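**Student:** So, here's a batch of structures to check.
Derivation of every value follows stated rules applied to the coordinates shown; laboratory data play no part. Remember, it's a predicted structure, so these values are computed and weren't measured experimentally. Cβ atoms are built from the backbone, for glycine too; each structure is taken alone.
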Structure P
Amino acid sequence: MGCLDEKIEQITAEAAALGCYTEKGAVLKDYTTFKIGGRCDLLVKLNSEESFVKLIPLAEKLGVPYYIFGKGSNLIVDSDGITGVVFVSGKDYAELKLIDDTTILCTAGASLSTLCKFALKNELTGLEFAYGIPGSLGGAVFMNAGAYGGEMKDVMVSVKAMDITGEITEYDAGQLDFSYRHSRFTESGEIILSAVIKLEKGDKEQIKAQMDDLMERRCSKQPLEYPSAGSTFKRPEGSYASLLIEQCGLKGVHVGDAEVSTKHSGFVINKGNADFSQLMELIEIVKNTVKEKTGYVLECEPLIISDKEM
């Protein structure tokens, strides 16, 4: 048994002792919204704060590469697979509870849609913008997810996070360094455990009507019928990625089954059996063409996960 195999066995045993689901050789396309991704050595579904505190520092101590997935909605994963452990912070770690009449405690694995429905049930307004964003609370805080004029920073009171040694810190809103698609966590390496969100009391029917309206707008304007990672490129200062891509005549351009959506040019989609290499080739075509024709440099919004040098 090789050294890495022995370390994987150690993490597997510790995860099992904590009651976590484990799967060796898990196919990662099943854990991403792009439906692209090969196998990892081990997948572990985290199920408690204790599982974060014990397992992630263990992987760090053993020197085993690891990644943390939420809903897999902002990731591009190599079809050839990746070395190491994928920790999934998902529905096994998804708790929602009211702290008071307008404040919600939400653990990292809860989906944004579930959080929005919880707010609706409790007649709380302020999160409608997030309804339909296909991500988890942890991922949304990590990248300060936003849409339709709202961002996570608008509702955040505090975030509990853990460093790679297992030490836990609670940060208030002023310490989170939120900006466009950015938070302190995009640079600090800390892992988000939970967040406290402050909303306002509202009219349940009005909240539901706004959520339904925003979902209808998403469905009519975005290619939700195909796998994707949402917006493929960050908004460049002074313009919009989708506008630049459309101006460059790139709508419908494809490499294999990876295609620039004809419905919304800001989305690169998987029309069937796109793989990582096709996707990355198409992204490079878009970036190079936009730079050559407009001077704008587009930056990929999803995180790219690969053993290869990119």
Structure Q
Amino acid sequence: MTEIKNLSMATSKSKDIIENVKRVIIGKDSEIEFCVIALLCEGHILIEDAPGLGKTVLAKSLANSTNLSFNRIQFTPDLLPSDVTGISIYNQKTERFNFVPGPIISQFVLADEINRASPKTQSALLEAMDEQQVTIENSTHKIDLPFFVIATQNSVEYEGTYPLPEAQLDRFMFKINLGYPKKEEELNILSSQEKTHPLDHISQIVTAQEIQEIQKLVKTIFVDELIRNYIVDIIKSTRKNPNISLGSSPRGGLNLFRASQALALTKGRDYVLPDDVKTLAIPALNHRILLSQSGQMNDIDSRKVISEILDALPVPEAK
């Protein structure tokens, strides 16, 4: 194991993770980068798209690139909150209750098809995602750090699903879509899986301690006052836009701030640029806004609204 002592080492390790996942996921470089950024700044990520586009494989590729303890939770309508968090069982011999941890007690959690579970079960994730702990019968159980959740949901199946509430969505740093691959990329996918799946050959790139060291370095990346104001202006603009009925929460601004620091680190810089903020604004905010009735009637996409906000705001320039 290598101790991450400086920015160049952290940048190199971050790029290694990204390149490792690219061996499995073809043609989705930006989406891979968003996932790694979320991991490096203690966030969580929601991947929404049609079936078969690689959501689960992307999560597994990133998990295999680390030595974090890994659990997968397959969400179904009959899944109970205790199936996620764990339960306390009475031991007659010791006359005490023993805690049996659920799958959420893990460092890397894949919450597959999260919107198939009931709102009550979905809410069982809230405390874990926000506070890295679960509370069972007045007893608090800490989750080992680093803690990272990748949740997936299908965008085309609505029967038998429960839309994630705003409080749940706000816990995710990013919401991304993978989309269909281009023809050349799809041909490469066929070739890469002709005999074996590339996921079978992916190796560990980073340890839990190295991830935590990089997470600490992310917080040291310099963010100029002009860029801080730019981030706040973007957030405030989502609350004034006529096509938006509910704007971004302050958590959206905090996540955009931290993610911009992580993006700068992956690029080998010790300072944030306005372009870092612009690159991350859509994945960081598209799930934090609700379109107004007029916006819905005009069939306006939340990503388009955020893009228009970015276009309308002046970009800060160095003095």
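**Student:** Quick check: 2.9 is what I get for distance in nm of label points 7 Å out along Cα→Cβ at positions 84 and 204, calculated from one of P, Q. Which structure matches?
**Tutor:** Working: P: 4.6; Q: 2.9.
Answer for the origin of the read-out: Q.
**Student:** Sticking with this structure for a sec: Can you spot which of P, Q the value 16.2, 49 was calculated from, given it is Rg and Dmax of the Cα atoms in Å, for residues 68-243 alone? Kindly include the intermediate steps, with their values, before the conclusion.
**Tutor:** Values: P: 16.2, 49; Q: 20.5, 64.
Working through the options, I get structure P.
**Student:** Also, quick follow-up: For structures P, Q, calculate relative contact order in percent (Cα under 8 Å, 6 or more apart) and state which one comes out highest. Present the calculation step by step, with values, prior to reporting the outcome.
**Tutor:** Values: P: 16; Q: 23.
Ranking P, Q on relative contact order in percent (Cα under 8 Å, 6 or more apart), first place is Q.
**Student:** Can you say which of P, Q returns -9000 when helix-only ellipticity at 222 nm (-39500 (n - 2.57) for each DSSP H run of 4 or more, over all residues; to 500) is computed?
**Tutor:** Details: P: -9000; Q: -13000.
Derived from the structure labelled P.
**Student:** Tell me which structure, out of P, Q, gives 3.9 once distance in nm of label points 7 Å out along Cα→Cβ at positions 4 and 116 is calculated.
**Tutor:** Details: P: 3.9; Q: 3.4.
Structure of origin is P.
**Student:** Looking at distance in nm of label points 7 Å out along Cα→Cβ at positions 132 and 148, point out which structure of P, Q has the largest value. Mind showing how you got there, number by number?
**Tutor:** Details: P: 0.6; Q: 1.4.
Of structures P, Q, the maximum of distance in nm of label points 7 Å out along Cα→Cβ at positions 132 and 148 occurs in Q.
**Student:** Of structures P, Q, which gives 0.90 when FRET efficiency 1/(1 + (r/R0)^6) of positions 20 and 260 (r between Cβ atoms, R0 = 35 Å, to 0.05) is computed from the coordinates?
**Tutor:** Label of the originating structure: Q.
**Student:** Sticking with this structure for a sec: Out of P, Q, which one gives 1.3 for distance in nm of label points 7 Å out along Cα→Cβ at positions 76 and 124 as computed from the coordinates?
**Tutor:** Numbers: P: 3.5; Q: 1.3.
Label of the source structure: Q.
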